[in-house]
1. Rank structures I, II, III by Rg/Rh (Cα atoms, Kirkwood Rh) and report only the one at the top, that is, the highest.
2. Looking at structures I, II, III, which one was relative contact order in percent (Cα under 8 Å, 6 or more apart) calculated from, given that it came out as 20?
3. For which of I, II, III does helix-only ellipticity at 222 nm (-39500 (n - 2.57) for each DSSP H run of 4 or more, over all residues; to 500), calculated from the coordinates, equal -21000?
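Where a number appears in this text, it was derived from the coordinates with a stated rule and is not lab data. Since we're looking at a predicted model, the values are computed, not measured.
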Structure I
Amino acid sequence: MLTKTLKFDADVMAIIRTMEWRDDGRQGVLTCGPLERKLYESVNKALVAMGGKWRRGIGAHIFPMDPRPTVDGLLQDGNLIVERDGFFETPMEIVSRMIELVAPIGRVLEPSAGLGAIADKLLVTKDQLLCIEKNSRRCEVLEAKGYTVRCGDFLTMDPGTFDAIFMNPPFEEGQEIDHVKHAYRCLASGGAMVSVMSRGPFFRGDRKATDFREWFEHVNGMKTDNDDNSFKISGTGVFTCLVVIRC
């Protein structure tokens, strides 16, 4: 597991300790009043690292799932262990483009399903779609939505064959290359897959990237770049593209 450790001082922990939690922990409200700018930035950094986004309209940080188990760990020693699993929720504009490129028909697979940003828009029946997600807490969110979910590492699975695959895999250390190649093995004859990727594999000079480009050409893959800031809303400035491969 790829992780990073963030260290926060006692002032930050004291402020987070007094937060009010609403909506089953998905809204965190600072109750300490106005903060000096530097201190607020440190508090906000901790909340963002736990998945929060500031929502001015309601005066709270919004979380996709209850972060309080993470908060409890932070308050013990000031260390916040963040899993670097490459999760950045797929923006709705990108999801719409994916569906324009590949029709969600027949048996559908979404590896690295996250919180369901893609699955929620596919307009398929729940029994048509299999979601795979490595993070157990995200699996709980998907299951609560009624999806069929397999919790674990997609790269170690053989989930069967599918007519359509939609995916936004992690980018850490070139993982998207492994995910795209593994997903291709899951395509049924006549099937199609569309995946978000960073643009790195299409210009880097390392062996893994050059081998991928040769493979991508061999399978007649098609690539189209997304807008440079398309994932900024999800918390990353990584330049991305969409790739389509048909079997």
Structure II
Amino acid sequence: MNEASFYTILLWSWVGVAALSFVFLLFVTAPYGRHVREGWGPTVPSTLGWVLMEIPAVLIFGAFALLGDRLLEPATLVLTALWMLHYVNRSLVFPFRRRGGQRPMPLSIAGSGFFFNLVNGYLQGRWLHTLGPVRDAAWLTHPAFLAGAALFLVGFGINTHADAVLRNLRRPGETGYKIPQGGLYALVSCPNYFGEMLEWFGWALATWSLGGLVFAVWTVANLAPRAFANHKWYRQKFPEYPKERKALVPFVV
């Protein structure tokens, strides 16, 4: 079996795993953050957990970029920069800016995130830098790239702003939870997840790849159930929680 055949089999298998994960997560909320609970094995500080989960996406994608021969192609370089913009922030900036970084995270959750980013980093990085078509400078003016890159950057902006709102809810030394306000929090409970979904649908467009689309589907499979769980949690914890807010997509759901 050559690598192209292996890649195709892995990609379609990954779709099946996404479907199973979506169904599982609708019934079992992953036990980290506000949903942390006992019974999921050994724990690590959540800051360390976040780094462990996300860093493979930087390392494996970066390795494929450096080992391949396409990194200096203008469009490939821009796409690589978009990927790193998200994942350097998610693995090396976001974890250290969070409040409550010593709260426990089950090692099983960190391990599952590590595995996901290992596989996804391979699917995205290997396709862009070796297996997929060469994206030369002309791709930078293609409507799919322009629309996708714009969607990615809008989503990244929504995601990082929502994270900042959550980070600033507590003053130093404060604990507990509050109702977030401002930005898209006026419309949905989880604009951070909505923004991340926009990012990866933008990535799918900008790369014009089946692997990118599978990643976007995986993002929905992972984050939509958690957004529903967070929305339910807010409504149960805060009787005054705004009734007009949706869980994830403004005006929709």
Structure III
Amino acid sequence: MPLTIATWNLKGSKGLDVTAVAAHLRAVGADIVALQEVQRHQARALGLALDARSVRWGFKHWPVRTWPEGMAVIGVSFAARVRTRALSARWRPWSSRRRVFQLATFAPDVSGEGATPLVLANVHLSTRRNEQRRAGEVTAVLAAVRSGPGLPVVIGDFNERPGGAIFEGFAAAGLRDAWDDVRPGVPEAEKTTYWPRWKAGTSAAPSQRLDYLMIPAAVTVAGVVVPRPGDEGFARFATLSDHLPLAATLDVATGAPEAPGAPGPA
């Protein structure tokens, strides 16, 4: 059964154009949406605009000058069971260095008859200057997602450029980059998703890639959509966030084998 999963770091502290964000998510046919840097009321507003079945927001930190920041998993086509877990700075709720992730489970009865369920981790890893901390976060996320009742998927803002050390951990866990399935051999310069030192409305092209979807062997990729410079309406994305959205349509093989080290479906 095809399933479209989207991820977007929305930089919600700068405000959110709910109408424009929801319009894009509807256009790509998102069934599940994983968000980073989003405030609770923003996630709820998006859920209403998408007529979503479920919205689960998780607290990350409270910068005091504005509303608390967090992450969200929105179940557009079906409800998702979601838990939020701390990764670092657990007892420092005011610190922007505090990291959490969300673990979302899609039950078999909503994934399609005979389909293997997925366990999705929505992540926003530590910044690139914290390589050792980021590696530890990946280890913890992989342990959690691979212990769930289904195939592991990790999506979100990795704060890592292609070829970084953390991808060795994903490879060892049997996970690969979904974008490489549909654009093998394409230079990474054509897969950028992030504007460093972003200013809303910039005319510059994004210059770095920080956003990924990692999938196991039993999942195939039908397509990946990321807005590119030159696309009609691309300029609007430069006003919405310092990150571009990434959406991938996946197909989970019926009777797929278990993920390495993970138990079979419950």
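1. Numbers: I: 1.01; II: 0.97; III: 0.93.
Answer by largest value of Rg/Rh (Cα atoms, Kirkwood Rh): I.
2. Label of the originating structure: III.
3. On the way: I: -8500; II: -21000; III: -6000.
Among I, II, III, the structure yielding -21000 for helix-only ellipticity at 222 nm (-39500 (n - 2.57) for each DSSP H run of 4 or more, over all residues; to 500) is II.
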